[in-house]
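The next part holds the structures, each set out as structure tokens.
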Structure P
Amino acid sequence: MRILISGASIAGPVLAYWLTRYGFSVTVVEKAAELRKTGGHAVDLFKPSMRISEQMGVLPRIQESATGTERLTVHTGRRTTTIELAKIFTAVSDHHVEVMRDDLSEIYYDAGRDEVEYLFGDSIASISPDGRVEFTHGAARDFDLVVGADGLRSNVRRLVFGEVDEHFLGGYFAVISVPKGCAVDGDSIAYMAAGRAASVYTAPHLDDARLVFLFRAEQPLDYHHRDTARQRDMVRHAFAGLAPEVDRWLAELDRTAVFYFDTITQLQLDTWSRGRVTLVGDAGYCPGPAVGGSTSLAVVGAYTLAGELATAGGDHTIAFPAYERAMADAVRDSRAFAVRAAKTIVPSSTLGVLALTQGARLLNILPDGVARSVAKRNSRGLRVHDSMTVADYSAVTPLPG
């Protein structure tokens, strides 16, 4: 049975790995000419996605690639708060790692690359109801199923579902690459005020550092997604005068070779499947970039989709609805968490900034057991991404060869 996956970032390679394990023939098409190395930001894996990674045999490599950030020092005017991140993560997760997105993508890609056909430098132009796929560059081919794992701006979703409204969560974020000397291994330095926060960090294995800018906006701003000059100006305008150090960081906007900018928005599709096509990860249910645990959700979604397809013997009329039912609670809870987090991570008022830093400081000084107990009282709050239920597909019989 032939399955085409669009996208080779996180969900795509994870899905491809598990589908080949179950006996499916898998092709992944990726628009980029090679595996993307965009200088992206750090992402979090929580317990369910860590377990899936362990089953894939890649957990040791993921842990070796961890950023190793131990402390976060937050400057809010004249007040400075230092937070031991290990304490925070122990409270919100029983098994967690922070890793650079590019590193994680490469690790998942390497895990299954020998059994998967990868088509780089191409994209899907059209999909017919019977599975005929026209490519932008390559010859047309027939597939039994097509999966969009191509992110928030999914091409597959656009082709099959048309234009879908995104729910604006009130903010924007940007990530740029800067000289490694701007940061210190193990430390993240942040400056925060009402409606805006800027931070810098690095990792021992990186040859650069990453600057992250998050800022609030009451209404969506007017800009084109390809107009990077306009986007850089928006970042300058939002952060000018926050602190002398941040002003020095802003000067890097003119020198950086890597610049990523996006809106913090959420998809609220009621279904992710139509005919022979389904969506996974941000393409179908992005809870919100930078606020909703979308990386862990993508890993769990990919694993679940593969497991349900194998359980149904490849019958998508059974597998796709089962996949959506299995993921419904996790997606709903992640969406709700992201809405709250978008307001909390970058508070809109000075009082909110104080409450955030003091709350983190309080959690930081509590004994580990007490902090964990407090967090566990609400599995849909701080521990929402650690509490996702994942089915066991270990007994599923692979398709006959």
Structure Q
Amino acid sequence: MASPPPPPAPSVSPPVPPYVIALADDLSGAAETARALGGPVRLSLAAPDVAEIAAAHDLVVDLNTRHLPPAEAANVVRTALRAARTGPSRLLYKKVDSQLRGNLAAEAAVYAEGAQAVVIAPTLPAARRTVTGGVVHVNGVPLHRTDGWRAERAAAPRSLPEALSGLPVCTVPLDVVRSEPAVLDAEFRRIAASGAHPAADAETDADLDAVAAAALRLGPGFRLLGSGGLAAALGRALVRPATATPAPSPAQDSDPLLFVVGTAEPGAVAQIAHLTALGAHHVPLDPADLAAGTVSLPRTAVAPALTVFSIDGSAGLRPGAGRALSAALAALAAAYPGRPDLVLTGGETARTTLDALGIRELEPLGEIHHGAVHSRTPDGRRVVTRPGSYGAEDSLLRIAVALRPRLAAATAAT
């Protein structure tokens, strides 16, 4: 008697391309995330674009919530998540500041709604920001003992659980992160089953790779929340179609280059000095005059090749004044003659400047150094964004040379 024919093989749907919707609270962080993910990407400055999920690329959106009151920031995140759920399933990523600034607790609580768990890892090895024992360290020093929050209204949190107050968090020790994958998976599951969210210790990119891989193995119920370091680990873990990297437009050395330095970081003074040594026109702006709106630019027929606007912080800055100062800097940048390429330091400064110029989208092209993302606007203007706390003493000089290669010879002569 003949054997019955075997049952037909079950049909297998083609795999969905593993694209990501990433939500950031400021523009420099959004740009950093866009480059870190490593796939084809669109970087939007318009929150409603979260619903645009048809194209084969990652979508990184600057929600611009860093300056908002916590409840308003939470509502923006909730609206973005609701829009993200209206179409095909995408991986969700929440970009947060590696020094835990912004509305971290309020936004994380909303981001956790509907998730099995949120895997938290703000470590950023490239900037020497690590997490051990649930405590963020900057250059080996606990965050709350640094001056990283000098421009904030509050004191720096002493730990991740404190920073995420209201969200139950359980620290995952470094030895567990570095254990066998099955052990790390089991720990994430155990914490999620208890109603808490795993906050992973991590010091290296390899640690972050282990965290991202575990979250992906556990499925879409486990969402990721972290810095650009975890975003890069996610990008390394995903299998993506090959994509061509867009080529930067040829340098136009005749176009002016405007630096808008909106950071209160002390290191900005030395960074600017490298530019003035090349002959850059430096315009230090008194914060009181900026806030009062009494600063105006001198009229000139031809803009200097290199100009630097910065806030004079020699007398100290008032905590909480950053938003008003960024808006004033943005107005000056928008009034600058001609159509300069832009270098914008500090996420709030970058966003307010691009808003003032009516720029709603960026195409990331590359990274000049860690965090200094080179992008192109839809009309071809080049923009470099960089977090205010990033970069060595030669950061702005390296950016200037990358955008204006003719400066390389002058740099060698100095």
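Each reported figure results from applying straightforward, stated rules to the coordinates on display, with no laboratory input. Not measured: the values here are computed from a predicted model. Cβ atoms are built from the backbone, for glycine too; each structure is taken alone.
Out of P, Q, which one gives 193 for volume of the Cα convex hull per residue in Å³, for residues 92-259 alone as computed from the coordinates?
Details: P: 193; Q: 150.
The read-out comes from structure P.
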For Cα Rg over 2.2 N^0.38 Å, for residues 172-339 alone, structure among P, Q ranking highest is Q
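For the read-out distance in nm of label points 7 Å out along Cα→Cβ at positions 76 and 348, a value of 1.7 was computed from one structure; give its label from P, Q.
Working: P: 1.7; Q: 1.2.
Going through each structure in turn, the value belongs to P.
To which of P, Q does the computed value 18.9 (mean count of other Cβ atoms within 10 Å over residues 20-27) belong? Intermediate values should be presented prior to the final figure.
Details: P: 18.9; Q: 26.2.
Derived from P, not from the others.
The value 0.98 for Cα Rg over 2.2 N^0.38 Å was derived from one model only; which of P, Q is it?
Details: P: 0.98; Q: 1.04.
Value 0.98 for Cα Rg over 2.2 N^0.38 Å corresponds to P out of P, Q.
Distance in nm of label points 7 Å out along Cα→Cβ at positions 100 and 196 was computed and gave 1.5; which structure, P, Q, did it come from? Don't skip to the end; give the middle numbers.
Details: P: 2.7; Q: 1.5.
Source structure for this number: Q.
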Supply the structure label, taken from P, Q, corresponding to helix-only ellipticity at 222 nm (-39500 (n - 2.57) for each DSSP H run of 4 or more, over all residues; to 500) with the calculated value -11500. P
Parent structure of the calculated result 18, given that relative contact order in percent (Cα under 8 Å, 6 or more apart) is the read-out and P, Q the choices: Q
Candidates P, Q; mean count of other Cβ atoms within 10 Å over residues 124-131 computed = 14.6; producing structure is P
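Match the computed value 2.7 of distance in nm of label points 7 Å out along Cα→Cβ at positions 140 and 284 to one of the structures P, Q, and report its label. Walk me through the numbers on the way to the answer.
Working: P: 2.7; Q: 3.2.
Value 2.7 for distance in nm of label points 7 Å out along Cα→Cβ at positions 140 and 284 corresponds to P out of P, Q.
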